[in-house]
Structure 1
Amino acid sequence: MASAIGATALCAYAFSPQSTAATSSFSLTVPDNTSAPCPNPSGMVWIPGGEFSMGSEACGTDGLCVGNDSMRDARPVHRVYVSGFWMDKTEVTNALFKDFVKSTGYRTVAERAPTRQEFPTAPKKNLIAGSTVFTPSPHSIPLNNMLQWWRYEHGANWHHPEGPNSNLKRRENYPVVQVAYPDACAYATWAGKRLPTEAEWEFAARGGRTGQTYCWGNELRPGEKWMANIYEGEFPVKDLGADGFVGIAPVAQFPPNDYGLYDMAGNVWEWCSDWYRADYYAQLAAAGTSVARNPQGPETPPDTVKPTERKRVHRGGSFLCTDQYCTRYMVGTRGNGEANTAANHLGFRCVQSPPGR
C-alpha cells in the first residue's frame, strides 16, 4: 500500500485461496519437549520452540493462483528451529497501549509531522501529522490500484484510528492500530518484551501443526464456522460482516489455535522484527544449511523489488483480506510495510524470551 508520505505493502496481492492440503515440501513439526522455565507472564502463553517447515506453497505450482502475485516470497519451504519463548495471547489492545502512553508520554510516528528530509517526494500538503486509512469505494472498481481505497488522513493516529472525528470509545479491547514499527518497538521495550521474529511468529501461529493452510487446519470454514475476522462481500465496496464483524473486531472473538493464541489470522496485520526481502527464503536455501536456527531476517533492509524502501515484515493478514484480492491470512504467507508507515489495519503483539536467553 502506498500512502501519501510513504509506502508499504499491506494486502497488495491477488490470488485464489482454494488450496486445502499440505504439500510434500512440509516435513513433520517437532516441538521441543521442554516445559516453560517459570510461570507464564501475565497475558502470555509459552511457545515450546522446536523445528518446523516454514513458508507456503498454497499458491505455488498447483495452478491455483490468479492475478499478479504467486507468493514467491513465501518459498522455498525450508526447515527452521526456534528456541522457546512466551507470546502475547492477543494483539496489544488500545487499553494496554494507553497505559504505555500515560506512563511514558510517548508520541507515535503518526502524531508527529513528517519532514521533507524523511519523505523528499511527498506533496507539501501531506507533511502534516496523520496516517493511512482504508476508504470503501462507492462502486465496483478494478483491483489494480490500491490508492483507490487508501487515503492519507490528517489527524489519524492510534487514538483517532479513522481520523480526527473517530475515537476509542468502547474500543478498549480492540487491537491498537495506526502504530508504525518504532511505536511497536517502544511499547515492547517498556513492557519488558520485544517483537517476534518472523520465524517465531510462524512457528507460534502453526500451533505445532505441520504445513496446514490455516492456523486451525486446511478448511477456511470448518463446519461452516468462521475462524477469523476477514472481509466478506464485494471488495472494497462493502464488508458484509458474515463472520460477525464489519471491519475491525475486539481481540479473542474467535477460537484460539493449538497454542492458545488468538487472532493469528485476520483482524489486524502484526509487525515482526525482521527486515523484509522478497528473496530472503531463497537466500537461506542458497546458504546450504539444512536447518536455520533462530533466523533473525536479512542483514540488509532494501527490498529487491522496491530498493529505496526500508520495510519490515508483517504477518497474519487483516479484516481487509479477501479471496478477491488478498488471502494472506494463510499461515505461511508474508506481508511487509515501510517501517515508518502505519494504517488502521496494522497492529502487533509481543514476545518474551526466558531468563538467560
Structure 2
Amino acid sequence: MPESAAATPGLRARIEAHLHRQWFGPATPMRRGVGACLRPLSWAVARAASRRRQAIAQARDLPRPPGAPQVVIVGNLIVGGTGKTPLLIALANALGQRGWRVGIIARGHRAAGAANAPMLLTEQSSALDAGDEPVLIARRTGCPVAVGHDRAGALRLITDRTDCNLVLSDDGLQHLALRRDLELAVFDARGAGNGACLPEGPLREPLASALLMDAVVLNGDQTSAPVAHSRLFRFGVRPAAVIRLDDRHSWSFEAFTRQIGSETIDAVAGIGAPERFFSMLTSAGLRIRPHALSDHAPIDPAWLATLPARWLIMTEKDAVKCEGFDAGLRARCVALRIEAEVPAAMLDWLEVRLRG
C-alpha cells in the first residue's frame, strides 16, 4: 500500500529517518563519503540562501505600511521539528493575554487548499484542506489563522479580514516575499547537526544566518546554542493531558500512565522528530510499539485499526487528521497534548521590541 494511505511507515518515512541519521548521527566513513558526494549541491544551496538572506535583511529596513500589523516569524534553520509549533501556540496565548490582537499565518503542508489562493480557517476547516498544524494552532489558540504557500498573500488576507495588530508566522524565515519585524530561530537538542546545508546537512541556510536573527530560542534546559548569539532564550515542553479522540474522557498525563501500567500501547507520530515523542512516552515509563510516519503524513484508518494494542496514542497534530474516523476506532485513540512554557523574560523582551 502506498505511503499516501500511511498503511505503513512508508518509503518517505524511511528516507527521512536515513537522512536524519546522516545529518545528526555520528560521522562514520560511509556518512563522510555520502557527505562528500553531496557537498557541491550543499555549497550551491548555501550560496543561494546567503543571497536571499541579504535581500531579506535589506527589505527589513523598509518602513512598515501604515496600519499594517507587526510580524514575528517563529522558524527553523534546520529541516524537521524543533518544537516551534508548541512555542508559537504558547506565544500566541500569552501575548493575547497581554492585550495583543494576534493572528497567525502558516504554509499548510500537504493541504489541498493551501496550494491555491490563501484561505482563512473556519470552524469547519479540516486538516485535509488546511493542513494539520494550522488546524491544531487555530483550535489551541482561538486566533484567526490564514494558510497558503504564498505567505505574503496569507499575510495580506489576515490583514484585510481581521483587526490583528500582531501576526505570528509558523516558520517562513526563508520566504523572501514575507515582510517581517522580528525573527526567532528555534533549535532543539540536535543543534545544527553536521553544520552543512541541504542536502549534505539539515540546514536550510548557513548557520551564520542565525546571527542575523533577533533571537535564538532553545528547546530544553540542556540544549546547547549552535551559535554564540547575543540574545538567547529557553523554553520547555511538557506533557499536559491525554485526550480520547471521541471526546468522552481525558486524563492528566500522570493519571494516564498510572492507568496503563505495564500494558504495551501503540504510539503513532507523523511529525518532524518522532523520536522526541516516543522518548517522552518511554521516559514516563510507558511501554510502546513506535510507528514513525513521515512529517504531515495522512493516516489510513484501516491501517490504524490493525494495530493490536487496546490504546493507540498519537500527537495532537496527528489527531486532527482522524476526525472522520469510525467512532469505535476513535474511542481507542488518545492524543497527547503538550504545552510549551515560555519564560516571562522572553515575553517582556518581545513586547519591548514590538512597542518600539
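Listing for the model above:
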{"read-out": "Ranking 1, 2 by distance in nm of label points 7 Å out along Cα→Cβ at positions 156 and 292, the structure that comes out highest", "value": "2"}
{"read-out": "When distance in nm of label points 7 Å out along Cα→Cβ at positions 132 and 196 is computed for each of 1, 2, the largest belongs to", "value": "2"}
{"read-out": "Ranking 1, 2 by distance in nm of label points 7 Å out along Cα→Cβ at positions 172 and 300, the structure that comes out highest", "value": "1"}
{"read-out": "When relative contact order in percent (Cα under 8 Å, 6 or more apart) is computed for each of 1, 2, the largest belongs to", "value": "1"}
{"read-out": "Given 22.1 for mean count of other Cβ atoms within 10 Å over residues 148-155, calculated: source structure among 1, 2", "value": "2"}
{"read-out": "helix-only ellipticity at 222 nm (-39500 (n - 2.57) for each DSSP H run of 4 or more, over all residues; to 500) from the coordinates reads -3000; which among 1, 2", "value": "1"}
{"read-out": "Which entry (1, 2) yields the derived value 1.9 for distance in nm of label points 7 Å out along Cα→Cβ at positions 212 and 260", "value": "1"}
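None of the figures in this text is laboratory data; all of them are computed from the coordinates on show. All figures in this text were calculated on a predicted structure; none of them were measured in a lab. Cβ atoms are built from the backbone, for glycine too; each structure is taken alone.
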